[in-house]
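Take a look at these structures.
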Structure 1
Amino acid sequence: MSEIILTDQDFDKKIQESKKPILVDFWATWCTPCNMLSPILEKIAKEYEDKITLAKVNVDEARQISSKFGINQIPTVVLFKDGKPVSGFIGVKPEPIVKDWLDKNL
């Protein structure tokens with residue numbers, strides 16, 4: 001599975017250079033809903049491995065990026081295509097809902 005960790009230092013570069021859309025999970029270690037959503041996103045990323053890359057941004061460690069995108073609730077998931085955010089959602093969603101959202105936005 002393709003999963004990358006993004007930081008304030010490399011976020012823009014990795015988002016811009018990606019050949020595939022990047023599904024970015026803004027999360028924190030202390031966030032229970034984040035820990036509930038994470039395995040769902042990881043499972044979907046395996047199924048969609050040829051279509052997307054899953055990336056994680058720890059909001060406690062990447063404050064500049066979190067601020068840049070107005071992340072004030074977590075988990076927040078944002079899909080980036082061609083280096084730009086195209087859609088996102090906040091909170092835990094069941095796997096079928098996330099897949100449906102992803103299919104509509106890819």
Structure 2
Amino acid sequence: MLQQTQVGVVRGYFERFTARFPDVVTLADAPVDDVLHLWSGLGYYARARNLHRAAEVVRDAHRGAFPEDVESVAALPGIGRSTAGAILALSRGQRHPILDGNVKRVL
């Protein structure tokens with residue numbers, strides 16, 4: 001939600017979004033149009049669709065529990081290897097190398 005949007009603006013969207021979808025299964029069970037409606041005004045609608053589809057994969061393939069290995073997280077729609085590593089570093093304290101496109105260009 002913070003892509004190109006200030007924190008002060010996103011805060012309200014985030015609070016409404018998490019009130020409506022308090023967990024991954026609730027998000028996965030919702031119609032994608034409901035997700036897009038609450039995302040409306042933020043732009044980057046592909047991210048909302050990817051988030052919804054990722055929630056469906058977590059619900060269906062991982063029994064509603066967010067995966068704990070980098071390969072499974074990176075396989076979720078809209079998540080690449082660097083983002084997967086960052087998610088697991090922040091949520092699980094795991095250590096994974098993060099090499100984004102800007103660093104790759106420099107190297």
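Every read-out reported here was derived from the displayed coordinates using simple, explicitly stated rules and does not represent laboratory data. Because the structure is predicted, anything quoted here is derived from the model rather than measured. Cβ atoms are built from the backbone, for glycine too; each structure is taken alone.
If mean count of other Cβ atoms within 10 Å over residues 4-11 is computed to be 10.5, which of 1, 2 is the source? Derived from 2, not from the others. Just checking, which of 1, 2 has the largest value of Cα Rg over 2.2 N^0.38 Å? The maximum falls on structure 2.
Assuming -11000 is helix-only ellipticity at 222 nm (-39500 (n - 2.57) for each DSSP H run of 4 or more, over all residues; to 500) as calculated from a single structure, say which of 1, 2 it is. It traces back to 1. Using the calculated result 0.70 for FRET efficiency 1/(1 + (r/R0)^6) of positions 12 and 60 (r between Cβ atoms, R0 = 35 Å, to 0.05), pick out the matching structure from 1, 2. Checking each candidate, the match is 2.
Given a value of 17 for relative contact order in percent (Cα under 8 Å, 6 or more apart), calculated from one of 1, 2, which structure does it belong to? Value 17 for relative contact order in percent (Cα under 8 Å, 6 or more apart) corresponds to 2 out of 1, 2. Compute distance in nm of label points 7 Å out along Cα→Cβ at positions 36 and 84 for each of 1, 2 and report the one that scores greatest. Once distance in nm of label points 7 Å out along Cα→Cβ at positions 36 and 84 is tallied for 1, 2, the winner is 1.
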